[in-house]
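Colleague: The structures considered in this document are given below.
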Structure P
Amino acid sequence: MKRNNRKTGERGERAAGEMLGQKGYEIIAKNYRNKWGEIDIIVKKKVRDEDYVMFVEVKTKADDSYGEPWEMIDSRKLKRVENMGYLWCEEFSWDGLCRIDVVGVWLDIMGEVSKIKHWENVQL
């Protein structure tokens, strides 16, 4: 990954983590890696009296090239996140509810967050 792409991604992941924390999510892991790849952020929250673990994919855009953040996620990527989530559940003996969320982060020309959006329970 190019250095600027890595810095852009790290900035977006920080912003996503801050936003999720403000929304009451408890961050339990960042950049969790296993044989399928990496999950950007893993959070936990009570939803309708049930504990959920959410596997969060963060996509950050610093310009308009290659489309919008959600256009960077396809069914193959979601399947990889799902597989990584299954392994995380096994590793940490989690048998509760899970879902995949996506956070899109837009940065302005100065590298500051201009917009952030959270999509919950993204389906394949």
Structure Q
Amino acid sequence: MAGAVAELVELNRAFATAELAPDAGFFRRYLADDLQFRRAGGTVVDKTAFLKDLGAPGNTTERLDPGDIEVLLFKEDLALCSMVVRFKGVRGGKPVDGVFRNTRVFTRIDQVWKCALWFNTKESQAP
């Protein structure tokens, strides 16, 4: 189980790298087809909308630093991951600079961890 925890820590770090790129191919592989993602503003989007927004012309990322990554492995194919993300950039034409709590549920499908649920919440203060 320690190997799965380490794998998920690295995968969550890779999410940040892929968002900075932006690397739609990475997210096509590691987001579940039935993904539900609740943005910090409360909007819920699916995988198709996430991929579309990833490369939107009005979105830029200057900083995206994940930290304090925690992994709770429930079964060999189900895990909850939580982390703090420091973000600075532009989303939907508006500047964003803050600290966010990301909580993700991963399931292992055909030997690949896929994010099925993702909640993004703005933190009131830096932890």
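Values in this text are rule-based calculations from the coordinates and carry no lab data. Everything quoted here is computed from the prediction, not taken from an experiment. Cβ atoms are built from the backbone, for glycine too; each structure is taken alone.
Colleague: P, Q: which one has distance in nm of label points 7 Å out along Cα→Cβ at positions 63 and 95, as calculated, at 5.1? All intermediate terms of the calculation are to be shown ahead of the outcome.
Modeller: Values: P: 5.1; Q: 1.3.
That value comes from structure P.
Colleague: Another one. Starting from the value 0.60: which structure in P, Q was FRET efficiency 1/(1 + (r/R0)^6) of positions 47 and 111 (r between Cβ atoms, R0 = 35 Å, to 0.05) calculated from? Write down the numbers at each step before the final one.
Modeller: Numbers: P: 0.60; Q: 0.95.
Among P, Q, the structure yielding 0.60 for FRET efficiency 1/(1 + (r/R0)^6) of positions 47 and 111 (r between Cβ atoms, R0 = 35 Å, to 0.05) is P.
Colleague: Kindly point out which one of P, Q the value 16.6 was derived from, the read-out being mean count of other Cβ atoms within 10 Å over residues 31-38.
Modeller: Label of the source structure: Q.
Colleague: Upon calculation of helix-only ellipticity at 222 nm (-39500 (n - 2.57) for each DSSP H run of 4 or more, over all residues; to 500) from the atomic coordinates, which of the structures P, Q produces -10000?
Modeller: On the way: P: -10000; Q: -8000.
Computing helix-only ellipticity at 222 nm (-39500 (n - 2.57) for each DSSP H run of 4 or more, over all residues; to 500) on every structure in P, Q gives -10000 only for P.
Colleague: Here's a follow-up. Suppose distance in nm of label points 7 Å out along Cα→Cβ at positions 39 and 55 works out to 1.9; of P, Q, which structure was it derived from? All intermediate terms of the calculation are to be shown ahead of the outcome.
Modeller: Working: P: 0.6; Q: 1.9.
Source structure for this number: Q.
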